[in-house]
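Peer 1: Below you'll find the structures, each written out as structure tokens.
Laboratory data are not the source of any read-out in this text; all were calculated from the coordinates shown. As the structure is a computational prediction, the values presented were derived from the model and not from experiment. Cβ atoms are built from the backbone, for glycine too; each structure is taken alone.
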Structure I
């Protein structure tokens, strides 16, 4: 009997630890634009519809208290922004190289709308994919396929930039520099596409570049990995030289190596792996401190035999040090996959519970945005109730510069019909978030983050409104400022100055 009681208490404690929202947690969603997966729904849509559809995505995930949107702004040698280095994307405008109609500065607009909702904007780029098919007639004459045909390699039904060419690495680094210096992005983000996934019977014909640049006694595989390593290193250096607070994150394929080929690998039977097939070595990038965060794409169900989400997640948690570790979850598979586990409504909650109960993991990212919008309502409600009831602070990058933040000045504040209306000012040079807390009147250490507002560099004032619950109205309200490095000012109690209007 005592054993049963002990197990019940243990289960209750475990449940509490899983579902209690952490103060800091990354909650992201991938917004895929290639072949219009998530947005825009059609490149030929008018600007009003494009804006409406993007806002629908943001509003949905803001309601879930997500704090980051990872938006694909380069799909295949193109751009979702005005660029001197790449043509406009056909997935944005309907025709590559043609500017969008009645939609000035689309990237600035997307960033601003994302920030309005207290969310970070992570600029997602695919570095090496040059085309999505072999129809080169649809490419702009400003595409690198025409400007630098010597950079291109055909493989399968696509063209790729040759990662082994120094000129390619320089071009891609310049692309990153253009984005970081001209746009207020919070991070640069790469996905899992480095060297292409292998196709049986096809040869990735980079032998000439290998003969030219390969080192003596270096194998082709090691040379290819060194090319990807160089890009990652140079991108990290470029970002930090320009804006040290902008993060760099990569979302690799879920399996580094299978244990069958390396004792350090995971107990999996993946058909392809990062290290051996994509020539990507995330463990090295972590060791060298070239990343602020890593997001393995663990898109399988908890106990899927060839590649268990549980096993892979725990493997990464033991390998990743000194880098923020998030887990990529395949919400697109819910009730849409031969694996029967995805038919159960608790598959994603179990994965989130595993992440929450693993100390080394500090967040999750869902692929992709449309997977939950307008569908799986019961699952979404459950996620908000059990996991995402309250906002969470965003994790900061690996550069943690200590700064003392000046005090916030509350210009005005009042509550009307359980709505807090507040205007504040500050003098910090690199602000990030205005944080609003509900603080227990009997215990000032008990405070809950109830609202976040993004502050752009140079934005010295902000007025905002936030809905309060009956309990929050009775509690004290606190406010603080967080800078781009994660330093937080003292929490200032503002309840005493609030006038309850009737």
Structure II
């Protein structure tokens, strides 16, 4: 098994003078990138850090983030990517919990400076440290079981936890990605998803290993992303469904030349068929690929390729089959397999399963059981081994004794021509226990849509108990986490204030 040093070492052997990173006006060859990663390791050693010490980064995407992401683990330290959308209190918790000694950041650290021993400001102080540092040998003495990164969960289902991912975990998942979506030296990848999210590692390391080029987008904006795709002939990119939807909307209204695109990957949350349909219309040359997983899985475990070819088939609702090397099972609460086609909890076994939660043995024991990771997702497998998710176990609505899966209702809502964004959640109901509710952001030209019209539309397509009892029409986008997942807890919270049901 390899470590983080191997992709960048391979790149300088195969194509040392090729430009591997494009970030604004900055161009770095693989030799230059390798040198900066090596000198970052030397700079951290000069600050007094020892193997296994944690280095946090709070910054927008850029070549210095890439250097930190790759160079810190490759030099024997542990990278701790911080969510740029977290509040100061959440960031302070992450720094204290991880025990990070260094914070690399492109913003005023404020009170966070008191939590760490060293703050390294981007770009000037960072570049100054590298200029005065000696290079270290990347990968020297590192073994696959060493911790590579602490990735703190997004907090959509509760307090953030530090997911311990080893070199073995992340490199194994890079192999998984390469098998599912083979990379080419001529590929140009747009890095538009925030790099603090574990999903970024698959494409970034795979692209390095195969000597493709990477284009950095500091913060997601659909227009800026499309401009970069046109300018650099981008061949692939990865994002969450909300990004995919925004890209498609922008392209359909203000089209750019995007025929270089051959692959658009998405994951992190369920996607509706209507979003995929519009994405295929906007980007007809690109293959659409769904990635399902979790931070705890480094993060990939199933892949569905060629979604654009199955838009009118039932299989479009699946999230694919397990990647080579992973075992996906559906188990009941007692850990026993359920019948094929029956709903249970999705449990994953494989080399990409995390080592555990940092300093949280009880939470670790709750999800790492019998050699597998219990995802908390509810789903089933069909006869051909395709995985279908029906909901998060915490998001499922129980109304009058009937289970309602939010994703099924959202699928219908997105089919209404007035709906741009939609989220379904449960609210308290005196008679039924819970009632189905929805939040909808309408398209700009249909801002005055009547919620009753949308409810009637749903009633014609799904059972009455699944139809939203009410719809909140919003003028602002749905609340989202840093990686772009809809924060249903924020939508639920006002309705459950003072009630027994947890809103996280």
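Peer 1: One of I, II was used to compute distance in nm of label points 7 Å out along Cα→Cβ at positions 124 and 284, and the answer was 5.2. Which one was it?
Peer 2: Clearly, the read-out refers to II.
Peer 1: Given a computed value of 4.6 for distance in nm of label points 7 Å out along Cα→Cβ at positions 332 and 452, which structure among I, II does it belong to?
Peer 2: Source structure for this number: II.
Peer 1: Consider the structures I, II: one of them gives 22.8 for mean count of other Cβ atoms within 10 Å over residues 252-259 as calculated from the coordinates. Say which.
Peer 2: Label of the originating structure: I.
Peer 1: While we're on this one: Here Cα extents along the principal axes in Å was calculated and came to 74, 66, 43; which of the structures I, II was it taken from?
Peer 2: Only one of I, II returns 74, 66, 43 for Cα extents along the principal axes in Å, namely I.
Peer 1: Something else now. Can you spot which of I, II the value 0.85 was calculated from, given it is FRET efficiency 1/(1 + (r/R0)^6) of positions 260 and 356 (r between Cβ atoms, R0 = 41 Å, to 0.05)?
Peer 2: Among I, II, the structure yielding 0.85 for FRET efficiency 1/(1 + (r/R0)^6) of positions 260 and 356 (r between Cβ atoms, R0 = 41 Å, to 0.05) is I.
Peer 1: Starting from the value 38, 30, 20: which structure in I, II was Cα extents along the principal axes in Å, for residues 20-131 alone calculated from?
Peer 2: Here the read-out was taken from II.
Peer 1: When mean count of other Cβ atoms within 10 Å over residues 164-171 is computed for each of I, II, which one produces 18.0?
Peer 2: This value belongs to structure I.
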